[in-house]
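Following are the structures in question.
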Structure 1
Amino acid sequence: MKKTLLTLCAFTAIVLSACKKDHKENTTPITYPDMAEAADPALLMTTPDGVKVYNGGFGSAVAADHNDPSVFYMLTDRGPNAAGSVDNSIIFGKADFTPEIGKFRLKDGKLVLEQKIEFKNAAGVPLTGLPNPTDQGGTGEIAYDLNGKVIAPNADGIDSEGMVLAPDGSFWISDEYGPHIVHFDATGRTIERINPFGTGTGGRKIPLVFAKRKPNRGMEGLAITPDGKTLVGMMQSPMFTPTKAAVKNSAVLRILTFDIATGATKQYAYVMEDKSLTGVSDIVAVNATTFLTIERDGNYGGDPVTPATFKKVFKISFDGATDISDPANAAIGKLYGGKTPEELNDKAGLLAAGITPVSKILVLDLLKDLPTVYPHDKAEGLALLPGNILVISNDDDFGVVDNGKGGFMAKILPATKTVDHNTLYFVKINL
């Protein structure tokens, strides 16, 4: 992997042909650095014990602007949170946090935040990151504030993880609750909310089986086909179909396709390289049937004690893969020999049952193919630029992590001894 700056000069004509003529900044070729960090993230809050929480958090997904090659949109999740001392309890550092999109401009090698787009419901009321009620996408998590007070579930809560910038400038977002797929206009106002229950705006549904997603491991990634007609959602981990115990040895994930115009769906099986991985963090389209995904572990690159060993990008293809949709829309989906695809555990089990999963080819190893050490634990967002330049974003968790005591401590990268901040990596790949 070359250590020199990646340039798009050779692809300027491609970029400019897609740009609007009134964007004067697009007439100059842009050079992408190997990496760019968010400049001076604002302080979101300071906890009672003095831990600084940053905003920050803009790495769950990334999308490139259609008209300006120096602009990137980056997504937060539900806000700074930590595991509580009680089973299924989650401590929300800022209970009134509104998930949002940050519009960043690449300038002098840094990412400069220019605008925040906060998510709102159809009435214009800001959304929260709080868990949903049980029958509307709840995961069983119980929310607490920093004072130990229980916070009521919120039907408008969203744990945003996947993002698509549509051709018309609106956004599609997927999450880890419902799972929900939510269509927002360019200002962040809800146009439509789609889930397995039909409780969202508009009433359209995705298959009921997706309600069996593992808590906090829902629809982690979202892509759109180049024609702008089909959404492709990627589940992070094996779903609990039929039960958590039944899939404990599974590496089988599901991919959902959703026709935006008709609501028609298809499902495909995806096999992780190892069942112990944290899962698949994102998906981005190459063409109508070919996509890139990223699988990862949960360790930090360059950690001298427990270093990361797996953060890889794969090219996958739907060509020849079996549609595992259930025409009956049963709660646990279609069965094969009395078992769900997840119960079949791996590629061999799927093939034996007559299911061909999506194919996979390794494209990039973040731990080996970058010019510098990848120091983060999370690689969560993917975008593909003209000239096959892949953009990877990390989730910095607002600069904090769980302290193991129901609170926060600073998220220090072992390799750099600095607080984690949102960073974009630019890598030319061979497709």
Structure 2
Amino acid sequence: MFRTILAFLFCALFVQPNAQSQAPWPLHWDREVPLSYTAPNMGAVRLHPAGAPLAGPFYEMGGKAELVLHFDDLEGGYPDYTYTLRHCDRWWYPSDFDVRDYLSGWGNAPVEEMAGSFGPIDSYTHCHARIPSNDLEPILSGNYLLIVHRRGEIDDGTGIVLMRRMIAFEKSGGVELRLERAVEAGRVLTHQRITATAKLPPSIRLGNPLDEVALSVLQNGRWDALGVAVAPSYLRGDLLTFEHDPALTFSGADHWRSADLKSTRYRALGISRLARSSDGWSFKLNTAKSRRFNMQSGQPDLHGAFMIHNDEFSDVETSSEYVDVHFALEHQAFGNSSVQDVYVFGALSDWTFQETHRMAYIPEEQMYRLTLRLKQGYYDFLYLTPSAESLYTFEGEHASTANRYTAILYAPDPRGLDRAIAIGSLN
């Protein structure tokens, strides 16, 4: 029965990369799963290890640190939500196996931890779920899609409210990452190249590791910046080396811009105006300018993530306000040919290019503008142009930028399911 439910769900959902978080439409089994999906009534969605709010959605099999999912239902009340996991292969295609092959328990679990907001102008319900739970636990490592839906509304796909990627990994092997200079012409000063060495554990029995093992590398938790299933370059003993693959070269970009929304008592650095009206609080950010031809900035950042926080109450999840944040980017256009589609991008956009995060160009002001409603906290973001010749039309690209890389090593189990047998990181 549960497998049938999952089949209905995946046949009812497909979102093309760079267009997630719009209304779901049919998902085809031969295509990769969505990067993410967030229903309009959901806010402040985060998935991370317990106690590490800036870490990625990586769960160590058998480890002590569970994954925690936080989100707000902006309609308030006490909704009835259920969440489940769907195993995927190394390329993020849904695995065609029974749920009992990779999950223990009932295969789904209710979202039981809820609390109503207390104090904010806009009421909402904060929801909290854990992986693993008493009803749901991965028994096989690998790629997973986390799905949250309204109970009883899954069959036709209308009840899905959240989808997020996550990885359950083993510590049976090891992966060592190194940062190298880019070798491609024209990229030496702007890009970073990752090479990796992986040690196969004795418990892994493979006929041909060069064909059966693969490595994926993720930059700053960005699912859009992912080198997927790269094959090894060569094998020496039990050591696999990954290098020279174009998928392992990434733009260094620049440090992330930031918005400090933690306080309604004073204007933090980068806030030009703070006001309250009958509709709530409004934060106007300083007008931004292009950094494409500037020297690299030296400010610290959160690698594109965000944190929920306010300076007045300790229970930030239920006391923080939802505020209007006004973004402004200066651009002197010389005819319509120089006007590009600009998106506010980061964890605040689910690492996707959402229509709700596309800026509007105001010709008479020579300015891009956008207003987003965000929960109080500290946010990283970039102004990116996915349809232009360069994604970083308004941002710099530097080989020396401090980025965080995470590598996942995959190998098949005897049944053909892809396991994540090791993980490595480089800051």
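1, 2: which one has volume of the Cα convex hull per residue in Å³, for residues 45-228 alone, as calculated, at 124? Kindly include the intermediate steps, with their values, before the conclusion.
Numbers: 1: 124; 2: 183.
Working through the options, I get structure 1.
For the read-out P(r) over Cα pairs in 10 Å bins from 0, in percent, a value of 5, 23, 34, 27, 11, 1, 0 was computed from one structure; give its label from 1, 2.
Answer for the origin of the read-out: 1.
Given a computed value of 1.2 for distance in nm of label points 7 Å out along Cα→Cβ at positions 141 and 413, which structure among 1, 2 does it belong to?
Values: 1: 2.5; 2: 1.2.
Traced to structure 2.
If you rank structures 1, 2 by mean count of other Cβ atoms within 10 Å over residues 77-84, which sits at the top with the largest value?
Numbers: 1: 23.6; 2: 17.2.
Checked 1, 2; max of mean count of other Cβ atoms within 10 Å over residues 77-84 sits with 1.
For structures 1, 2, which has the highest computed value of FRET efficiency 1/(1 + (r/R0)^6) of positions 205 and 317 (r between Cβ atoms, R0 = 41 Å, to 0.05)? The partial results should precede the final answer.
On the way: 1: 0.90; 2: 0.35.
If we compare FRET efficiency 1/(1 + (r/R0)^6) of positions 205 and 317 (r between Cβ atoms, R0 = 41 Å, to 0.05) over 1, 2, the biggest value is for 1.
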Next item on the list: Name the one structure among 1, 2 that distance in nm of label points 7 Å out along Cα→Cβ at positions 61 and 245 of 3.6 was derived from.
Entry: 1
Checklist line | Parent structure of the calculated result 3.3, given that distance in nm of label points 7 Å out along Cα→Cβ at positions 109 and 405 is the read-out and 1, 2 the choices | finding: 2
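Taking Cα extents along the principal axes in Å, for residues 117-356 alone from the coordinates of each of 1, 2, which one would give 50, 47, 36?
On the way: 1: 50, 47, 36; 2: 68, 54, 37.
So the calculation was done on 1.
Here, each number is a calculation from the coordinates, and none is a lab measurement. As the structure is a prediction and not an experimental result, all values here were calculated from the model. Cβ atoms are built from the backbone, for glycine too; each structure is taken alone.
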